[in-house]
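Given below, in the form of structure tokens, are the structures.
Bear in mind that the values in this text are calculations on the coordinates, not laboratory data. As the structure is a computational prediction, the values presented were derived from the model and not from experiment.
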Structure P
Amino acid sequence: MENVFPNFNLIDHPLVKKDITILRDKKTQSEYFRETVRRISNILAVEIGKTLKLRKTNVVTPLERTIGYKLDQKIILIPVLRAGLSMVSGFLDLIPDCKVGHIGLQRNEQTLKPEEYYFKIPRVDINSKIILLDPMLATGGSASQAIKYLKRKRAKEIVFACIVAAPEGINKINSEHNKIEIYSAALDRELNKKGYILPGLGDAGDRTFGTL
């Protein structure tokens, strides 16, 4: 599917396409599912990492003094519980000095709207960059609600990272938070009547933690 959405960054990479296929396969067991999500999260971290701010620093090599670089931002990972937890380790592999907070949102299966049950994040300041993590961007309700919470905490720079996105979820974020950049490893066709992504990969939380 061609990307025609504003603020949407589709990671078009052969290794990602290979790993998305593993996640879609209903025969993939939880341990391999987790490993695959971690690899994809590594690549998402690399792509989002291109936007991070740096400052110059001096470094002494075994041969001479030269210029190096350090991150010039506080990076905060915020997984949406529980499925978002599966993406944290992949980001920490690449950005180990991140802080990590948590937002607990669950979808009401009747209304399809998010309900909050937990919220705890590190202190946010003007120099913080928040990376919100959730494998599935379906209706966009949970992601939009999480972004609203973060804005109330005075978060100024937020990006959203997912494994699979549906057009409905992207449109929801764009309509309610038009400055939020979305990064995804796949763009799927649509939602079914129950709000699940098609073709999708099932319930990411259940498949990650073996609670099918």
Structure Q
Amino acid sequence: MDKINWLSILPPIITIAIANWSNKINPSLLIGLLAGSYFLKPTLTGGFETAIDQIVNTLTDSGSLQVLLFLYLFSGLMSLIIKSGGIKAFSDIADRHVKSEKGVFFLLWALIPVTFIDCGFRIVGAGSITRSLAEKNKMGKERFAFMLNNTASPVVELIPIATTYVGFNIANISIGLKAAGNQGNTSAYAVWLKAIPLEFYSIVIIMISFLAIF
């Protein structure tokens, strides 16, 4: 049992190491999955068999399918907003009012109510709107990237409604409750709401990012 517990930390370490080296996320995740599967069944073909079984089990689980559908629908919505010119319209309006570096930073925060549904959409949407403004106001690219990134995932993670993180977190908590044999007694959503005040990384990085404006 102790051996299995220690081995469980190796797949994420392998995944992170390969991702840092290759800058490729999806292949790194696949290799991490195969590594973890091999540790569960250390035979010549055991890793592939276990990985396929896990993928099939995930895709046939109703909760996981709901999350996948949720994510695909949000991706489609994001694409429609971008293709329809919604982002360019916001950019044109902002260009008439923002005249300083601090103004760009405040605009990034002000865009949260219309870009909070997903961290990827937040970066693409808010980044597309404010990038030209950042260049006009001679803002350092590193500083702009720092502020944009730290007002994406950390912020979205703390919003309990209508985000991709809601579906993702509830799915993970549901799997944990099911494994613990407590699925019918506790709401996964209620557990997640109680955990939000404990999101220390998000809270601290948001405070640092806001103070960085000044």
Give the label, chosen from P, Q, of the structure having the highest value of relative contact order in percent (Cα under 8 Å, 6 or more apart).
-> P
Kindly point out which one of P, Q the value 14.7 was derived from, the read-out being mean projected area of the Cα convex hull in nm².
-> Q
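Name the one structure among P, Q that helix-only ellipticity at 222 nm (-39500 (n - 2.57) for each DSSP H run of 4 or more, over all residues; to 500) of -23500 was derived from. Display every interim value, and only then the final one.
Numbers: P: -10000; Q: -23500.
For helix-only ellipticity at 222 nm (-39500 (n - 2.57) for each DSSP H run of 4 or more, over all residues; to 500), the value -23500 is produced by structure Q.
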